[in-house]
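S.K.: Heads up, there are several structures right after this.
Laboratory data are not the source of any read-out in this text; all were calculated from the coordinates shown. Predicted model, so just to flag it, every value in this text is computed and none were measured. Cβ atoms are built from the backbone, for glycine too; each structure is taken alone.
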Structure 1
Amino acid sequence: MIRKIWKPQRRIEIDYQKFLFVLFSKFSTEILTMKKQTLLMGVAKRFIKSKWFNDFAEGAVIGMFTKTKKDTARQWREAAKETSKGRKIYEALKKETDKDKVYQDLLKRNMFYISSVPLEMADRMSKYVAKAHIEGKRPEQIAKELQEMVPGMARSKANLIARTESAKAAAEIVQARAIKLGFQWYVWKTSEDQRVRKSHRNMNGIIAKYSDPPSPEKLSGEKDQGNYNPGNFYNCRCFASPVFDIDDINFPHRIYYNGSIQTMTKVQFKEIM
């Protein structure tokens, strides 16, 4: 029932992170060579409007998207072998285009996040420089501290965006296909390692509906972070395994329904399906 094939490929995240780090490092180099830190925001705005930035950023996003789309298509083909709806799945894959709304939304969102990083870095540096001047630090000392701080900022942002957005891309593409094909339910699956947060560990193996996402934090007694499906929260490495056939499920089973996790029999689950 729970198919490991749905787990996103980490190599896609790593490749995306490398491209983003190159992008943010180039900006880091430009601002670190400036003599007047008061002009940081202006430089950041010009940088994100440059043709080089937009071409490189778009290339990185499209590259991640293309690899994710190809990998998720492989997942669906493998899953199709195990269900009577295999032909329907194959036909749906053939009809997909890069103009589908889910793909266009992924491109726009990633471009927005990437474009915001130079502005965030410039703002953080400007505030740091202003504070350092108030504290009476010498320009040479400030420059040295920035040299040590900025590369870490670039790497941190590259890691966060790559990890979060590559997982979201895979999750959203799988979800869009599942809903289009009429598969409304999925099994929440974690990466099953020590880094899995408590709230997500509690969701492992739970069956939920795409149109009625749970709030993992609320369900585990933590501060509510909103409702979402696996892979759609920052730093989340969970994934959804679409339910093709009710006979694939071992009952009784834990189901997220009507705002709570309930243990249901096969008959009870059929009633809400």
Structure 2
Amino acid sequence: MSTSALVHAAAERLRARGDQMLPWDDEQIDRLDAASRTRVGEYWRGRASAELRVAAAFSDFGAKLVATGSEPAVLELISASIENERYHATLCEKLASRYLGATIPEPQPGPVRLPAFADVDDATRTALYAAGLCAVNDSIATVWLQHCLARSAAPLARAVNHIHLADEISHARVGWAHLASAFTTPATRAEIARRLPALVRVNVAQWLASSTLTGGGVPDHGLPDPIEQRDHVLGAVRNVVIPGFDHVGIDVSAVQRWFDDELG
């Protein structure tokens, strides 16, 4: 199946999904000790706000994709992904309330501002967002969510992590598909290659410092121990992100040297 067909299929899947028949009555939650329920509930409360921030960032990025141009299938997928992130926020809010045993205040996204990249043209700036926001960050998120799903045993945790994982793959595809397209010129590819170590460094730092992933883990409920996070984040960069940029024709020699020197 072509990249365009894959992207179109992913967009259709995102749009077609209605309310999920999730196991909200999961008895394993009710048997969980109070401290662990609070830990998982607060994690999902934080995730609800984070998903709204991503929705806002995707909205900004999507408008830039429309303005500078991209494949129709990519524009379709980013539109579906914005809707999808808003759905995620609602889902996370419900999860937080279920674990905490009380309705939580409506989550707020807080301020969202994409990097200025003021020294490049609009099309290159858009491609840099595709690289950092989707290809790097969402590829790392995909690997992390695979681990969360693998560690989950409670039915609700497994169901929700399965949804999030499937969607995160689609979000990463927005970036990879745009970078692989003719809308990313050779000059833009060279600029991305030059900036790639910084893009990866910022994303890795944010993942390793994430406040929602500090504290103890509750692995059976989809919240692995934080000590496991570094290995999976760095593994995602080593095994997915760097090879991915190489695959779409972007020189990875600088980011590979940085990774080997600093993190490898």
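S.K.: Suppose helix-only ellipticity at 222 nm (-39500 (n - 2.57) for each DSSP H run of 4 or more, over all residues; to 500) works out to -22500; of 1, 2, which structure was it derived from? Write down the numbers at each step before the final one.
M.R.: Values: 1: -20500; 2: -22500.
Among 1, 2, the structure yielding -22500 for helix-only ellipticity at 222 nm (-39500 (n - 2.57) for each DSSP H run of 4 or more, over all residues; to 500) is 2.
S.K.: Moving to a separate point now. Determine which structure produced the value 2.8 for distance in nm of label points 7 Å out along Cα→Cβ at positions 114 and 178, calculated from the coordinates; the candidates are 1, 2. Intermediate results must be reported in sequence, preceding the final value.
M.R.: Numbers: 1: 2.8; 2: 0.5.
It must be structure 1, since only it matches.
S.K.: While we're here: Kindly point out which one of 1, 2 the value 43, 22, 13 was derived from, the read-out being semi-axes √(5λ) of the Cα gyration tensor in Å. Each step should come with its number before you reach the end.
M.R.: Numbers: 1: 43, 22, 13; 2: 32, 21, 16.
That value comes from structure 1.
S.K.: While we're looking at this one, here's another question. For which of the structures 1, 2 does the calculation of mean count of other Cβ atoms within 10 Å over residues 82-89 return 13.8?
M.R.: 1
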